[in-house]
Structure P
Amino acid sequence: MIPLYAIWWLSSHDAKFMQMEMDDGFITLPEYLKSELRSVNGRPGRGRLWVSKSLTKQDFQVDPWPDTLMSRYYGECRGIVVQQAEFDLIKGLPGKLTDFELKPLT
């Protein structure tokens, strides 16, 4: 079953690169993703989730946070909550797409 929402995890390098590509007009993102990408840029990750107010009032979190190699990696990243309509777009961009149990979405 495909979830309605997922997390797009970006390292600081990924976020900076995506911001430059967006500013140069090389990539077009939905408005809510542009806004969240601007918001995460230059901020520490620490596994924090950014959620656009335009998506939903739902409270998103990873709970419990698993103790795996990849969860340690995501703990250094910043996560943007994305809706299902953008999954295919995100899969072709830098970063990782996971569900809320931190399982990869492929």
Structure Q
Amino acid sequence: MNNANTIKDRIKVLMGTGIESIKPCSYFTTTLHISRRHFRQELAELRKELPIVSRDTEPCGYYIAEDIESVEEFIHDLQSTIKGYQNLIDLMQEHKERMDETR
């Protein structure tokens, strides 16, 4: 078993099911002595097999969803984030175009 599989397996064990077991990124990085980047890479792999969701509002962190409502809330949060970024991109594009016109 290589180190990546060991870390992935340890994250899976540390990650609880249900919002009551939510843990912040810092918990995993500190406990496993890995970087945030490494944690996110392992998380991306784990999400292929488990419905791991996260929250940016209190309580913040990661957990394995135990019900469809948690997955739906996560999807909604992601869609809101995408919409917010798209609005910002559109706004910056408008600024860029105005700046380009004044050249």
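A few remarks follow.
- Entry that produces -8500 once helix-only ellipticity at 222 nm (-39500 (n - 2.57) for each DSSP H run of 4 or more, over all residues; to 500) is calculated, selected from P, Q: P
- Winner on FRET efficiency 1/(1 + (r/R0)^6) of positions 33 and 81 (r between Cβ atoms, R0 = 25 Å, to 0.05) once structures P, Q are ranked, highest first: P
- Of the structures P, Q, the one that 2.9 was derived from, the read-out being distance in nm of label points 7 Å out along Cα→Cβ at positions 65 and 89: P
- Calculated for structures P, Q, percent of Cα pairs over 19 Å apart is largest in Q.
- Parent structure of the calculated result 28, 19, 14, given that Cα extents along the principal axes in Å, for residues 9-48 alone is the read-out and P, Q the choices: P
- Among P, Q, structure where relative contact order in percent (Cα under 8 Å, 6 or more apart) as derived comes to 44: P
Values in this text are rule-based calculations from the coordinates and carry no lab data. Because the structure is a prediction, the values reported are computed rather than measured. Cβ atoms are built from the backbone, for glycine too; each structure is taken alone.
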